[in-house]
Structure P
Amino acid sequence: MTSVTQRVKQVTQPRGGYINPRTMEIRYLDGDSPAPVDHKTENIHASLVGMAVDYLTRLANGTEPQDAFAISLRGAELLGTALFNRAMSDVRSLTAGRVDTAAIATACRLAGYDVAFRAGPRVYNPDAQTTPDATTTQHIAVMVDRSLAFFREYGPTALDGFTFEGGYTNTVSTGDGDFLTANTLWDFKVSVAGPTSAHTLQLLMYYIMGKRSIHPEFSTITRLGVFNPRLNAVYLLPVSTVPAETIAEVARDVIGYTSRAVSYRAPAQPTLPHTNPL
């Protein structure tokens, strides 16, 4: 199976990208310039920090823990009974709407299982550092607070942690998006720099697949957006500024829709057992 992010890496984009990230409007939520949180002083991998911020923001916004950490649980399930049971225990320790030091440590540990689902169990490293130190914990807390402030201004959330049933193809068979608000498809990027052409292609793919998916919420989407809580920056682009030819090319050559626009359902994702509800 090929995911959206894997497909993005396979594609050779036109010069500047299918969507040049420089065409996005930038707004810094702390003023007129970025307010970066220094990643160099953190003790766990940047990807884990990013996933922890994403999932904890969903948790803080009221998403139930088992839903907020669904990908982590699916990854743990692929790693065997012992790790899955530990992951379930960790999830049960969390409470929707509450993010504290203990929740941050738990989120980082759970995020460590994601790679087994996204890239396969063989990629999982049981010796990877997933315990945040005091500095990393503080940074994650700051970025979650920034994310909540972002949603107070740009929200509320209409859909989060969604997949694209009905919109997958033989070329792109997995992938999950971050958030939808009333008129914007958002991707969270906890990175040290602004969006790249890979990020904007990922967003455009999500938009195209979402329009063909089972989710009616995509019918009102008119903007593509990136929020980076590490920089506390918002990047926005009206979909109307993307040429129809570009959308058609990405749909055909990148995602793999045929001229008859026939899509297929991706293989079923692992099903979590219901014998031990939270």
Structure Q
Amino acid sequence: MIDEISDLRLFIRIVGAGSLSETARRLNSSLPAMSRRLSQMEERLGVRLVDRGSRRFVLTDEGMLLYNRGLNIISEIGETEAEVSAKVKSPKGRLRIAAPVEIGRRLIAALIADFTELHPGITVELILTDAKTDVIGDELDVGLQVALPSDGNIISKKLLSSRRVICAAPSYLSRFGTPERPADLLQHNCIRYLLWGQLLDHWRFIEDGQRSDIQIDGTLTTNNAEVLHGWILNGCGVGIKALWDIQEDLAEDGWWNCWRLLPPRS
């Protein structure tokens, strides 16, 4: 029974990873080892679970049935193990956490290090990515993101909120002037940000008690928050950042010129 549960866990990980090679990478194993385990599982069950070719990885009907039923089984086992472990004074186990790159590096990484010092029996894998995370598909215990999850089955809780601000470094302002009103941004090189494939090129303001919407343009676009931060610091253009993210920069002798935008959605 233990081997069957182990196989079931592995099969769920394979499906979540989307390929045998990615599964091998996540488990620090090899592609031949993963292929051999899957083949042994199929031989034991007497069915083919995956139609795998050079360019695709598709579950068969039997594979889909095993995956859907297996998710519930492994979830129940996990809940039972957690309930039993909760009675132990020293928690043990493994956590897989994903977070946006900049938030993860500057805030979450230090918290996790402190956490593991308090609970040495727990191992943590921190994954930093600005891509949209799939808590179930990526086998995450915790997935941090900058917007509300679209999956209604995910339990979510707000950890941090911050106003967004428009920022520019003195080196940029000395060359191109300081915009006085939001509409002045139309004459400036604005750095655009891609969030989960969506181009955020409309910046909303509250000006004289009224909301205004400015469609910005510029020569630089990125999907990485740290790259955006670096470009702004280097005077490459005007950008948008969360206020918490630039607190250290604001403390450096007026290094930034900032406008507040609309408050974040709750």
Structure R
Amino acid sequence: MNRLRAVFDAPGKQLVAYLTCGDPSADASVELVLAAARAGAGVIELGMPYSDPSADGPAIQRAMTRALAGGAGPRAALDVVRRVRAAGCEVPIVLFGYYNPVFVSGVERFCRDAAAAGADGLLLVDLPVDEAGEILPAVRAAGLELIPLLAPTSPPERMARVAELEAPFVYYVSLTGVTGAAIGIDTDLPDRVAAVRAAVGRPVAVGFGIKTPDDARRVAAFADAVVVGTAIVSAIEGAREPVRAVEELVSALAAAVASTPRG
């Protein structure tokens, strides 16, 4: 069974931790992924550096810029995954990024190489489910999972298309905008997440704007998983010891998520 499906079929709620590959270096990324896994992340999203990260806010854009300046790219991300697996880490890894670098690499080749490296899934923020037919056959042939995105603006027909994918989980963007914006938990978000879960029939991971363990605990009360990216990337950016910073933050976030029973 794919590692992602095993995680989301198991009891308990999950922390999904995002890291930008190559920030501050590819070697450091290996250690940071291992640190996040040790600290309790149930899933790692590994961001593939890209020159035009339009869905990302300033913190992740800066991380992408640093990674690109250091020579990282999609192939570096695959190498990081390979090295993480060689170190014995079995936490599921989703390659997170944009469609253009995958297209340029060749969709079938990229998917085969990603699976061979040990990746479990692919999430492309600028490839809507309506156009997933361009990549889905290659994803499935390689044994990967395609993780769909839904947002507050997603109409019922798009949710129906997502349901047809039967993905291990669905990433629900809590707000319109870019990563790093403040989340409005005390709004209709719980009701929206419940509606998405009912429509797609799969676990729902909520991301965008979750920065603190308290945020994570409150979101975990109604979501199946909590995605944290900007806070982790910012911790790396400002740390003298990035591995320790990631371990401490991810440990606190994971404990907050785990403290909420799965409904």
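Before moving on, here are some points about what is shown:
- Origin of the derived value 11.0 (mean count of other Cβ atoms within 10 Å over residues 114-121; candidates P, Q, R): Q
- Each of P, Q, R could give Cα extents along the principal axes in Å, but the derived value 49, 46, 31 comes from P.
- Computed 2.6 for distance in nm of label points 7 Å out along Cα→Cβ at positions 42 and 250 - originating structure among P, Q, R: P
Readers should treat all values here as calculations from the given coordinates under stated rules, not as data from a laboratory. Bear in mind that the values here come from a model prediction, so they are computed numbers and not experimental data. Cβ atoms are built from the backbone, for glycine too; each structure is taken alone.
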